[in-house]
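Peer 1: Each structure below appears as structure tokens.
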Structure I
Amino acid sequence: MKNIYLIGFMGAGKSTVAAILGSRLNMKVVEMDERIVKEQGMSINEIFARYGEAHFRDVESELVVNIGLEGNSVVSCGGGVVVREENTGNMKKSGTIVFLTATPETIYERVKDSTNRPILNGNMNVEYIESLMEKRRALYEAAADYKVSTDAKSATEIADEIVATLF
């Protein structure tokens, strides 16, 4: 079976929804950021601090290729995976891409207490989140096969909507 890639801004619900879909569809769940942490032996924050964002994106791109070869996975993608066009192409070759959306206010409420968001460090506010979301919005939309809003929905409702759309 092909992969289902969940893309979207941090806090859109990718991880939570991926777990539900994996269980429901009997597919492996891949958390890209968690797998990078495990394979690199350091946190995302450490990778950014030690080697920079470009190195992190290289590691992320390699992982997209590997996941494509594995198949039968629901993949919770890192928020910036769409920054590289090659990632989008590789995801489309091996699966379906679902863009989970949410308003900047919803995102802020979901991530405001997190310390694992290196892109937001020192900028944890709705205005900054909105500006970053706007920079990536066109990339997410161009990559997406389907788009699902997560505002005011439970993770189960979102998973139900994805299953109804894909199957």
Structure II
Amino acid sequence: MKKHTVYGYEIVKNINYINERGKLVVLEHHERYDGSGYPNKLKGENISMFARIGCISDVYDAIVSDRVYRKGFLANEAYEFILGGSGTFFDVELVKIFKNNFSIYPLGVCVKLSNGLEGFVVKHNKGLPDKPVVRIIYDEKGNSIQPIEIDLAKQTNITIVNVIV
């Protein structure tokens, strides 16, 4: 398993339409910022920038994806894991960028709030992936109402309890 990065690199290294940055992502995406990764135990800035980005993406995907041996974790759990790995597994500056651009709830997704109201995510709050702005269109009984917006970053006593599919 730990050889897949080297095997992958061997496959792509002579493909002309994949640039060198892409090839290094294939080779280095399991290197860890503290040097504990593989295949070459690279550390910090010795890992290419794009591989450091790829590492965060790969770990996030691995956490939230279903596997044959377990169900995927929730997006907020993957988010917390990545924040917790800042400076050890992951580049501190890239984790800051991830944190400021990550959102658990995509724009347009319908959500139910802890107060029983339902609506759609219409805006994200930078650095607060679980606290978007929600345009409420249904009351607690499911009746349509005149839309209002609730900023969950300001209404800290209200949370999202469910995504409505």
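Nothing in this text is a laboratory measurement; each read-out follows from the coordinates by a stated rule. Note that the structure is a prediction, hence the values are computed from the model and not measured. Cβ atoms are built from the backbone, for glycine too; each structure is taken alone.
Peer 1: Given a computed value of 1.30 for Cα Rg over 2.2 N^0.38 Å, which structure among I, II does it belong to?
Peer 2: Derived from II, not from the others.
Peer 1: Ranked by Cα Rg over 2.2 N^0.38 Å, for residues 10-65 alone, which of I, II sits at the highest value?
Peer 2: With respect to Cα Rg over 2.2 N^0.38 Å, for residues 10-65 alone, the highest-scoring structure among I, II is I.
Peer 1: When distance in nm of label points 7 Å out along Cα→Cβ at positions 90 and 138 is computed for each of I, II, which one produces 3.3?
Peer 2: So the calculation was done on II.
Peer 1: Taking -17500 as the value of helix-only ellipticity at 222 nm (-39500 (n - 2.57) for each DSSP H run of 4 or more, over all residues; to 500) derived from one of the structures shown (I, II), identify that structure.
Peer 2: I
Peer 1: For distance in nm of label points 7 Å out along Cα→Cβ at positions 106 and 146, the calculated result is 3.3, so let me know which of I, II that is.
Peer 2: II
Peer 1: 3.0 is what came out when mean projected area of the Cα convex hull in nm², for residues 42-81 alone was calculated for one structure; which of I, II is it?
Peer 2: Comparing all candidates, it corresponds to I.
Peer 1: I have 34 for relative contact order in percent (Cα under 8 Å, 6 or more apart), calculated from one of the structures I, II. Which structure is it?
Peer 2: Here the read-out was taken from I.
Peer 1: To which of I, II does the computed value 1.3 (distance in nm of label points 7 Å out along Cα→Cβ at positions 26 and 58) belong?
Peer 2: Source structure for this number: II.
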